[in-house]
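What follows draws every value from the coordinates through simple rules; no lab data is involved. Remember, predicted model here, so these are calculated numbers, not experimental data. Cβ atoms are built from the backbone, for glycine too; each structure is taken alone.
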Structure I
Amino acid sequence: SVEIGALTLTDFVKPAGLQARGENLFLETTASGPAQTGNPGLNGLGSVVQGALEGSNVNVVDELVSMIETQRAYEMNAKAIST
């Protein structure tokens, strides 16, 4: 195998200070502080795991129940308005 490149990770002192640009893109601002770039696993930047899948932070069953409740409430309000 031949190494064709390496991944780097970037961290910020205040990530909340980044300016959202849309489509999961962010811009560095004076509020976020300078970018700290380095290799994964070093200097507290986290690590990268090959083949790993990110888990969802949404409970599908709860969201489906919430959607059904919202739909029923909408139908009741629509009937009340038409009456």
Structure II
Amino acid sequence: DAAVKAVALSLTPGQRADITETEPLLDEVDPKASIADRAYDADLLIKKIEERQITPVIPSRKNRRDPRKISFHLYKNRNIIERFF
């Protein structure tokens, strides 16, 4: 949230990909933007995020033919989330 506090949290087993919890977590909140690293650059996820009118702040993977433009001003706030853990 704006006060840099977790509003939803999901723990997964170590062998499970974190991206599988993205949609259920987004169902718990109503964010204006979703900030994540390149590992979350998946067409289906990006499409679902945009359908909910959430701005995806997820850098494109290096092998993407048409990289998306993102707000690096917003993206640099991702470190706040990383430091939480």
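Given that Kirkwood radius over Cα pairs in Å, derived from a single structure, equals 13.7, which label among I, II identifies that structure? Mind dumping the intermediate values first?
Values: I: 17.7; II: 13.7.
It was calculated from structure II.
Once mean count of other Cβ atoms within 10 Å over residues 29-36 is calculated for every structure in I, II, which label goes with the largest value? Largest calculated value belongs to II.
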